[in-house]
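Bear in mind these aren't lab numbers, they're just calculated from the coordinates by the rules spelled out. Since the structure is predicted, the reported quantities are computational estimates derived from the model, not experimental observations. Cβ atoms are built from the backbone, for glycine too; each structure is taken alone.
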Structure P
Amino acid sequence: MKNNAINLDEKFSLIDQDWCPKIIGELNGQYVKVCRMRDNFVWHHHENEDELFMVFKGTLFIDFKERETVKVNEGEIFIVPKGVEHRPRTEGEVVYNLLFEPKSTLHTGNVQTNRTVSKLDWI
């Protein structure tokens, strides 16, 4: 058991790439991840997992093909149900996000692109 609390501001300050999640903890078969987001991500879905977005800094937009875009403000969460095609994005600003996901979850879901990270780093 670790004896120190995890300081999220410190962890976010260690991230130097957009859309490249980093692991900061694990529990119950899931990773706790932090991610810096900016501009558009890729359209994708997660076949077997819901996806939770918890915004700590900035404003995140989540586009959907089947419904209107959702705006997620600082201090808010939004859950995308499994199987729903979506694309997270920002309007040019940096957004800091916290995620809880099964260890097997790829952040690009069902698609492989140059942004897909197959091995996540701990910070």
Structure Q
Amino acid sequence: MAFTDSSTTVAEIKARVLSFARERDWEQFHAPKNLSMALAAEAGELMEHFLWATPEASRTIAQDAVKRRKIEEELADVVIYALEFANMTGIDVATVIENKMASNAAKYPVEKAKGRSDKYTEL
């Protein structure tokens, strides 16, 4: 069965990531420090695809068939490391995302933030 966004839970993906690491005895290397560094490195590799591009050009790059495959691989690495970080630290991803969205909603009320990219302290 293929995983898709519409049919797969976060828990299922976290379990798959954890299983992959356990099969290879990699948990011993997955300290929060190491995972956070790996996550940052992979995020940098994702950003590299868009370096020096204008915002408009970055949209074109993201749709280019050849480049998109590499971009997808980097995004997958970022998400995998983030989920393994959650696994190793016991963080419930859905809960922390919901909490952060509530916090962001308070910082960025629609009536002040709509259509603006200013930081909440500037609204």
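Work out the source of 28, 22, 15 here, i.e. which of P, Q gives that when semi-axes √(5λ) of the Cα gyration tensor in Å is computed.
Working: P: 22, 17, 14; Q: 28, 22, 15.
Computed on structure Q.
Given a computed value of 16.8 for mean count of other Cβ atoms within 10 Å over residues 48-55, which structure among P, Q does it belong to? Don't skip to the end; give the middle numbers.
Details: P: 16.8; Q: 10.9.
Traced to structure P.
Could you tell me which structure in P, Q was used to calculate mean count of other Cβ atoms within 10 Å over residues 16-23 as 13.6?
Details: P: 16.1; Q: 13.6.
Only one of P, Q returns 13.6 for mean count of other Cβ atoms within 10 Å over residues 16-23, namely Q.
Which of P, Q yields 2.9 for distance in nm of label points 7 Å out along Cα→Cβ at positions 24 and 40, as computed?
Values: P: 2.9; Q: 2.2.
Here the read-out was taken from P.
Which one of P, Q has helix-only ellipticity at 222 nm (-39500 (n - 2.57) for each DSSP H run of 4 or more, over all residues; to 500), as calculated from the coordinates, equal to -1000? Before the final figure, lay out the partial values.
Details: P: -1000; Q: -22000.
Only structure P yields this read-out.
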